[in-house]
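Below are structures written as structure tokens.
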Structure P
Amino acid sequence: MTGFPRYAIYYAPPRGSALDRFGAELLGYDAWTGEDLPFPGGVAEAIPDWREVTSDPRKYGFHATLKAPFALAPGKTEAELVAACAAFAAGPHTIPNFRPVVDSISGFIAIIPAERSLPLEQLAADGVTAFDGFRAALSERDRARRNPEKLTGRQRDHLDRWGYPYVMEEFRFHMTLTGRLDSTRRGSVLDMLRGRFAATGIDSLSVDRIALFRQDAGDARFRIIGNWAMRPAA
């Protein structure tokens, strides 16, 4: 069985920012405080089962994955992981900046880059490698939960090497807003979310910080326990 607590290194927007509030309110959960939030007005009326539609991403909080959830390796401590996050943020880094759009990705609806960003891919790869020494090896049960028979050969290699299949050239930045939707439903939900996102006026996203999330038990939600602004390269 997976050990707890589990940790993840994510991008999370600055607390209280327009993007933070947009995502947290749609998910009905604030990962900064651990509190439930009311959905924005009109959402539940437009999508009556919105609570169920967002149940999966609500567990993780509004974020984009840099290092997927992991239990600590034997001998590693939370304090050491916190120090490693601070050291990583100290960089320096080329700060990715891109135009965000709402679109479908693998059946989910998420905020994604409008165009490919090489600095973003490099940052994600750096995060995967920098924190891997803190990750406990996958158990057979955890590996099986990833359905390796449905992965490509390269994704299985990544799963076995890095504990997660969607890293390196398989990485796709996404800030998830829904669970997986049937294609017959996806269009109406996508239209609603695109309209709401356009109303925020957000037309640029800088991945300029990392956050450390912790999950204390299998039925618990992830919460932010630390965040660090990244030092940009000169």
Structure Q
Amino acid sequence: MGFTIGSMRTIRDMPYMRQGARRRTRASACTTVAEYTGLCGWAVAPGARASRGGGECSCGDAHCAAPGAHPLPFAEEIPASATLEEATAAWEQVPGAAVLLPVGSAFDVIDVAERAGIHALVRLERMGLRLGPVIATPTGRAQFFVAPGAAAELPHLLYRMGWDDADLDLRCLGPGDYVTAPPSDLGGHGPVRWLRPPALDGAQQPPEARLLLGTLAYVCHRGRA
């Protein structure tokens, strides 16, 4: 990879990180993007922003179907292979952009209600399972990172586990989808946050969906009962 964890700590200690709130915010976003590409092995897409409360999208389309929750059409995706210098330089060209992670290559995402997700996370950790990152959105969702391919396999997995006929508040995001990552705002509704921050093992090798799905389905079903 282009840099190490130690080098990232050095970056955060550099003097320019303390020069003004706006500059700190921009530098922090650049550093985060560099961590996602260089340490986690994720591609990053610069995304549109929306006004507070979920209003007009920065893309300029008055009829935008996903205000503040889609990639900027004019900005190139930063690949997972980008070095620290490449990721930082690319992000400096899109000031104020939201940090979006493309789904389907490095990971898929199981999306459930946040309350159910928190309960499931406690259960899964007690079981000693190796978990990947988990995001909480300001719209009340929890997003579990799992191995790619889960979206295509979800109907079959639910069938095998006996949950195919259940009314579950659970879906899987796959190729063509994006998730908004910290420290960005989601559609003007507020910032997303990590329920379980990325670690090197879980970020680069997220767990198979089948290992989490039974617990997630059970907790979602119980929450609706």
Structure R
Amino acid sequence: MFPEELGSLYNQCVPTLRMFSIRPPFILRVFDRKYLSCSIPTSEKVIYLTFDDGPIPVITPEVLILLEERNIHATFFCVGDNVKKNQDLFAKVSGAGHAIGNHTFHHLNGWKTPPAEYVEDVMRCDEYFKTGLFRPPYGKFTPSQYFLLRKHFRIILWSVLSGDYNPGISKEQCLLNVVTHTKPGSIVVFHDSLKAKENLFYALPRFLDHFLNDDYRFERLK
């Protein structure tokens, strides 16, 4: 994108940007980086692109096409129940060389779920695929859940949240969220879900091309 285009988008969208939280709460960023990451410290032009909530028919295949066209690999945090329902599609995601993370089996809110029940749901997801990466839905978890899960997973949050799922955010605002806040080492979140469809397919290709044109590369989380 050209600077004048960014300036125009910013003028249109700045009121909403001030209301929408793009970064996780600061308190989550003080956990031990060995077990929990919001970004990857680096001075290199590297972005860690992630997708939550899939795999979903119609949406995830189109995301795979956009990534393949640009030779980009990402990390997909998958909901176990969606993997169970769409195993062939999940095989396409993993077969394309993308990294896979656990996003619970039922997309549970950790703040509303007892620790034992929450961990049981996470481990049920683990029955469908093995991974050392976990992202709590909504970014919500309790200290008890954290200490139980860090025995099995590296917990991945984000440094830039696109807001593609939010009906109160326009597609232009979604694009501006990711373009203006992404920097070297950012972990960026989009959603391969139906509710994110309009914002996702407007913002994602423009986001990718913007940073590819600025000599960034995209890498999977490990």
One of P, Q, R was used to calculate distance in nm of label points 7 Å out along Cα→Cβ at positions 153 and 177, yielding 2.1; that structure is R
Value 50, 44, 34 of Cα extents along the principal axes in Å was derived from the coordinates of, among P, Q, R, structure P
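All of the numbers you see were taken from the coordinates with simple rules; none came from a lab. Bear in mind the structure is a predicted one, so any value in this text is a computation, not a measurement. Cβ atoms are built from the backbone, for glycine too; each structure is taken alone.
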